[in-house]
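Peer 1: What follows is a group of structures, each given as structure tokens.
Throughout, read-outs are computed from the coordinates displayed, never taken from laboratory work. Here the structure is a predicted model, which is why all the values come from computation and not from measurement. Cβ atoms are built from the backbone, for glycine too; each structure is taken alone.
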Structure I
Amino acid sequence: MYKKVSVGKKILIANEEYALKNSQILAEQKKLCLNMISSPGSGKTTILVRTINELKGEIKIGVIEGDIQTEIDAERIKAAGAAAVQINTEGACHLLAAQVSGALERLDVGELDLIFIENVGNLVCPAAFELGEGGKVAVLSVVEGDDKPAKYPAIFAKSKALLINKIDLLEAAGVDFCMERMEADVRKLNKEIKIFPISAKSGEGMEEWYRWLKESVKVVKVG
């Protein structure tokens, strides 16, 4: 007798095993790991570069970079002074926990306070795959529209924090974004989520984000 097992189920089971391994490693070393997820062009890398630069001397940050091709973003992270490991998925729309496991082995995790996983640009697929992270951070830029939480609810429902980036463009011609509507839609999905309206370009709102990061790192260290 043969037992039928769907390929999708087998992939998820294998991913969960690696995710558990990753979470155990991070827990043992008391390191915060955040999985940053958004559409392409939302400004994830720019947010990370500014965060790394402005928290130097306070938090040691490492980054696992996920992209379909190139090492462009990893090079930007390294230029900002942080350790970075590039993962190229060669077409896949999300990272897998096994890939993150390999990247953690290449990072000097013991010397870091905070590890960011910058996932492949996609609001849908990355939300379905746990990587062993301590929490997800969604990024939404105002130019994408305020309807994204309603249209793509999974990532907003699962995230600990939401960064609303490019608020410096709210007054620009053609940008139609209602902050109140967006926040109401997000709160229906996730009452506990922290929402930070920011501009990674101008720095507006970034201090609140930094304060949350520092407190989150401290909580994990204390255990």
Structure II
Amino acid sequence: MRSAESPRQETRERLIDAAGPVFAERGYRGATMREIADRAGANLAAAHYHFGSKQDLYREVARAHFERLERRLAESGGAIDAKDTAKLSRPELVALLRARVRAMIETFLDADGVHATLMQRELADPSELPFIVRRWIDPMRRETEQLLHCLAPALGPGAIEFAARSVMGQVIFYFTHRPALLLMMRRRAYPAGFLDAITGHVVAFTVGGLDGIAQVSTAKPCRPQRARGSRS
């Protein structure tokens, strides 16, 4: 027997599921609570009852999608614990980076495209970006920096910060540039195995880049040679 709260909870979940595509299609400013309620098969009063405002519903949609990413990271072995990460061997750190990168790329290339499109719209026309950055993006950035620091402990915070940005840039590239890439590849969709190929490249490029930067930063500066016959 279902509890009295079950139908209410189901309505709430339907509203969140319906709101994601509407916000992705219309943006925060263009979406309306009425359209979301209609798509969810609920009435407008129910939408306001469960969420109060469009802002509250939008934040719940963001929460649902970032929590899905967090679950994906945990299930794939890409979640980062600062204390445990510091104890890992280099091969284990590389494997952790691979799992993390793969989970993030997979999220951006999800068939429904809601998470990636919502983020793209937020960057182009910010509405709740400060909240999203503070609640989810910045903590994930710090986790990635922790992992990169363990891979390249000789690098300073500034270099690690740039490296983390480079990782994220590579991750989102295959979503933001997908139409042009597919045209150049003469395909309608990414081929089977492309996710693994992207992941392998991003990880190899990142690890190689960290090693290269570390070598450059620790190399002795080249001093100009004194010309023959010159006096000191």
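Peer 1: helix-only ellipticity at 222 nm (-39500 (n - 2.57) for each DSSP H run of 4 or more, over all residues; to 500) computed as -23500: which structure among I, II?
Peer 2: II
Peer 1: Follow-up question, since we're still on this one. I have 16.5 for mean count of other Cβ atoms within 10 Å over residues 17-24, calculated from one of the structures I, II. Which structure is it? Write out the running numbers ahead of the final one.
Peer 2: Numbers: I: 16.5; II: 21.2.
Corresponding structure: I.
Peer 1: Here is a follow-up. Between structures I, II, where is relative contact order in percent (Cα under 8 Å, 6 or more apart) highest? Spell out each step's value before the answer.
Peer 2: Details: I: 24; II: 19.
Sorting by relative contact order in percent (Cα under 8 Å, 6 or more apart) in descending order puts I first.
Peer 1: Rank structures I, II by FRET efficiency 1/(1 + (r/R0)^6) of positions 33 and 185 (r between Cβ atoms, R0 = 35 Å, to 0.05) and report only the one at the top, that is, the highest.
Peer 2: When FRET efficiency 1/(1 + (r/R0)^6) of positions 33 and 185 (r between Cβ atoms, R0 = 35 Å, to 0.05) is computed for each of I, II, structure I gives the biggest number.
Peer 1: Matching task: 0.55 is the computed value of FRET efficiency 1/(1 + (r/R0)^6) of positions 153 and 193 (r between Cβ atoms, R0 = 35 Å, to 0.05). Pick the structure from I, II.
Peer 2: Details: I: 1.00; II: 0.55.
So the calculation was done on II.
Peer 1: If you don't mind, there's one more thing I want to ask. Here FRET efficiency 1/(1 + (r/R0)^6) of positions 113 and 177 (r between Cβ atoms, R0 = 41 Å, to 0.05) was calculated and came to 0.75; which of the structures I, II was it taken from?
Peer 2: Going through each structure in turn, the value belongs to I.
Peer 1: Given that mean projected area of the Cα convex hull in nm², derived from a single structure, equals 20.6, which label among I, II identifies that structure?
Peer 2: Structure II accounts for this read-out.
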